[in-house]
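Every number here is computed from the coordinates shown, using simple stated rules; none is lab data. On a predicted model such as this, the values are computed, not experimentally measured, just so you know. Cβ atoms are built from the backbone, for glycine too; each structure is taken alone.
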Structure I
Amino acid sequence: MTKIRMWDNIPGPTEGAEPSLEYYAPDPSSVKDAAVVIFPGGAYTHLAEHEGKGYADFLAAAGYHAFVCKYRVNRKPLFPWPLADARRSVRIVRHGAAEFGIDPRKIAVMGSSAGGHLAAMVSTWFGAIEGENSDEIDREDCRPDATISCYGVVAKPFEEGAQLWLTNCLLGGTEENLPAASPDLNVTDNTPPAFLWHTSDDPVVNVIHTYRYAAALREHGIPHEVHVFPRGRHGLGLAAGDPSVGQWGGLLLGWLKATF
């Protein structure tokens with residue numbers, strides 16, 4: 001694993017760990033010219049390793065260039081700075097595509113739970129963020145070429161618990177930025193194709209989030225693949241040992257091959 005510094009002049013608050021990008025090189029026996037930038041889950045208060053390094057190891061073994069974005073997390077509201085870190089990570093990969101051996105038009109973003117929310121925001125909302133456009137990297141396009149959401153908060157929260165979490169943990173208790181932070185409301189004809197999966201009885205993030213994002217994609221004619229498994233707790237990651245949910249990794253690899 002190689003650690004990449006993300007910012008020289010970081011915009012926004014700098015409490016806690018400095019954001020960074022971790023690069024996991026692909027297996028040389030099956031190397032591909034596509035990359036996946038991974039945003040771990042963790043409710044924007046911490047980063048879940050099994051949804052970061054765990055995914056990176058899996059994808060690198062399949063030949064993909066894998067990057068884990070260690071975006072800013074805190075128990076204080078942070079919007080829009082995790083999004084700024086996520087955009088920056090896509091731009092870094094695109095800027096260095098030739099050096100890595102990546103096609104700059106084959107960069108996917110991937111996330112679980114809060115990380116899925118971040119991946120979907122990167123794919124749908126392109127408003128200005130103060131402090132961006134500070135160097136040549138920031139002049140790169142931050143739009144990814146594909147989106148992967150694993151039990152993500154990818155729709156405007158409708159259940160009381162999720163709405164309180166999003167408004168309090170990310171938005172500072174105000175709903176002013178809720179439309180920008182609701183990916184399903186920002187899908188357009190230019191939104192990247194998506195791979196989505198969820199479990200139907202997820203007790204933390206309701207499966208309706210995935211259904212609503214898929215419906216928005218369908219409305220705009222965006223290709224997407226959706227898998228909903230009948231049983232499974234929240235935060236399963238690769239779901240090793242679960243013969244039902246554990247199928248999703250192989251399904252993802254098939255989708256990536258068809259997409260890229």
Structure II
Amino acid sequence: MFFRKLPNLPEERLKNLLEFERKINIKFKDLNLLNQSLTHSSYTRYNRLPSLLSNERLEFIGDSIISMIISEYLYKKYPNYNEGILSSIKSDVVSRKVMYEIGTQIELDKYILTFPPLNKFNERGKKTIISNCLEALVGAIYLSNGIDISKKFILNLFEPIINDRIKNGTRDYKSILQTFIIEIFEKYPKYSIIEERGPNHNKEFVVKVSVNDITLGEGVGFSKKEAEQSAAKNALDLLKNQTQINKNSSS
């Protein structure tokens with residue numbers, strides 16, 4: 001017998017939650033947790049609700065669950081890969097960019113409560129909210145339905161992405177840039193944090209990469225590694241464009 005808690009919510013909201021359950025093919029034992037996972041802190045602040053009713057605590061759990069499941073999957077599936085390769089694949093797969101893409105794929109944007117409405121946020125704000133919401137959703141699934149259902153949900157979404165990264169290779173932009181810079185300048189590129197934004201549990205880093213005190217690129221990420229990779233990629237794009245301009249000028 002499947003017993004579950006139904007939240008005391010407006011009929012339209014309850015209808016939306018049940019619709020989303022069908023979309024992801026998971027029936028929550030505690031529908032309150034699903035509702036909370038889809039409630040952004042901007043909504044609770046505007047409506048003067050307790051901050052603990054937002055999805056931030058669930059996001060904290062979900063982040064750990066996703067990391068654990070992906071790490072275990074990679075460890076068991078690829079026994080011949082060393083720690084460096086596994087870390088590179090995992091870092092790529094659990095990046096905010098991928099989280100946002102998956103969140104959009106399951107249409108999280110249609111069900112998240114925010115204020116103002118999600119479509120009023122700028123592009124970066126929307127991406128952050130959706131990627132964080134995916135983590136909160138995983139946290140809700142884990143607390144409501146347990147680790148096995150969580151694992152199935154995560155791998156259904158992430159396994160195709162992992163397989164694609166294995167097939168096509170992950171791009172370690174820092175290593176590529178380092179090789180390029182050493183060849184030209186005979187020095188290592190330097191990475192520096194120039195800004196930290198947001199609360200401790202959801203901090204965003206802005207990093208610059210430079211050589212000879214010349215900034216080559218800046219990047220943003222929800223970890224220092226992610227921000228450094230982004231900065232390295234932008235630096236490579238700049239150097240590539242500059243090289244192309246020089247070639248055109250000399251021809």
Quiz prompt | Source structure (of I, II) for Cα extents along the principal axes in Å, for residues 82-121 alone, computed value 31, 16, 12 | solution = I
Quiz prompt | At a computed 17.8 (mean count of other Cβ atoms within 10 Å over residues 18-25), which of I, II | solution = I
Practice problem: Consider the structures I, II: one of them gives -7500 for helix-only ellipticity at 222 nm (-39500 (n - 2.57) for each DSSP H run of 4 or more, over all residues; to 500) as calculated from the coordinates. Say which. | Solution: I
Quiz prompt | P(r) over Cα pairs in 5 Å bins from 0, in percent from the coordinates reads 1, 6, 11, 15, 16, 14, 12, 9, 7, 4, 3, 1, 1, 0, 0, 0; which among I, II | solution = II
